[in-house]
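Following this line, the structures themselves.
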Structure I
Amino acid sequence: MNVGSILWVMWNATLAIVPVLAGYAFRGAVSKRPMRFSGYVAALPLGLIWFIFLPNTCYLLTEWRHFLEMLDRQNLFVVSQTDGRMFIKLVLWSVFYFLYSLFGMMTFTMAIRPVERAALRRGLPVKFWAVPFFAAEALGVYLGLVLRFNSWDLLRNPSPVWHAIVEVGGRPKLALFILAFGGFLWMAYEALDIWLDGLKQRLATGKSGA
């Protein structure tokens, strides 16, 4: 991996961390009692940053395409069967992309958790909004992966972004695929959310037992 690739990985990882920080900051702003005007002023931009940057987390799932391109370009899978050095290279790259994708989904989950908890405390119908929310995140991945929009384009140059979103509505197969990907993101979030709750409880039990 060259310097440019390392910097690109670090940049994508940084973008994935942004909504996690924004999510916890948002929860802190709306959890204060009584809720003051300053809390609303802080919550609005934090919520916007959280929502706009959130697709950068699950976007990391799509980085496997670079791995597949490398396999095809270097014929790595076939060569690795007779070349031990190439086999090690194949294993290392596989582990890297697995961990990179896992990092993306963990930041995805950790970014949503504080906002969801804050919404539940206020009695908001979180499950009702789950389908459009995760579909919107899947749409965000499509806009970044295929049309190459950045998160900040929604603020700096929103017209082409909204035009692209409207166009999706006129392409039923694409819209269905995005909706299906949103369903996958929902299931993945629920699974990781349960796992994190279990891990948190286990750590708490371990501390109390000690």
Structure II
Amino acid sequence: MLKILIADDHQIVRRGLRMTIDAERDMRVVAEAADGADVPALVEKHKPDVVLLDLQMPAQNGVETLQQLRPDFPGLPVLILTSFGDDAHIYAALRAGASGFLLKEMGGDELVEAIRGAAKGRPQLHPDIARKLMARAPMPEDPFESLTGRERDILKLLGRGMSNKEIALELALTEMTVKGYVSDLLAKLGVSDRTQAALMAVRYGLVRAEEL
């Protein structure tokens, strides 16, 4: 059973998210927060598997909350909830360690599948948001020049949202070997997490945004 924490300053949004999540057999909402400042204490108390975090909240926004969470909870999947036109802080949230970005306008089926994917370590980038990030992210002309052929293969699969276990099965490698390759390619690309690497894979044509 996946435990989910919701942080959004609008009660009606939290209620809708809770109804969608609690209707699933494999997940439930364990805590809600109306402001980002309350999230770290709730994470410590309830140990959620995934956090849904609104990007814009009045007292402490999603970027500030992420920056506060990451030192103590580096591996916790945090999905940013945002509106289509709200792109001013999306790139900042990516750099702060967001595991993915979801549009508030997305359907319930998409939401729960994104939660399941994030819980498995898969980056979650809505195609529309991926295009926004691709347009903003400053990157070199050939960011993959230093990668080996095997690292490129793994980056393609990582960009398609596969977990280390799934990549290992696809390429007939051990999961530990894949983990080592992922760490190496993240270092070579100069990014801190799988979501940023997936974005690069999309921007430079290794995968299409729709495959995320």
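Values in this text are rule-based calculations from the coordinates and carry no lab data. On a predicted model such as this, the values are computed, not experimentally measured, just so you know. Cβ atoms are built from the backbone, for glycine too; each structure is taken alone.
When helix-only ellipticity at 222 nm (-39500 (n - 2.57) for each DSSP H run of 4 or more, over all residues; to 500) is computed across structures I, II, the figure -14000 traces back to II. Thinking of I, II, which structure, once mean count of other Cβ atoms within 10 Å over residues 52-59 is computed, gives back 24.9? Computing mean count of other Cβ atoms within 10 Å over residues 52-59 on every structure in I, II gives 24.9 only for I.
A value of 23 for relative contact order in percent (Cα under 8 Å, 6 or more apart), calculated from one of I, II, originates in structure I. Once FRET efficiency 1/(1 + (r/R0)^6) of positions 60 and 180 (r between Cβ atoms, R0 = 25 Å, to 0.05) is evaluated on every structure in I, II, the highest one turns out to be I. Quick check on the output: 1, 6, 12, 16, 16, 15, 13, 9, 6, 3, 2, 1, 0, 0 is P(r) over Cα pairs in 5 Å bins from 0, in percent, derived from one of I, II. Which one produced it? The structure behind it is I.
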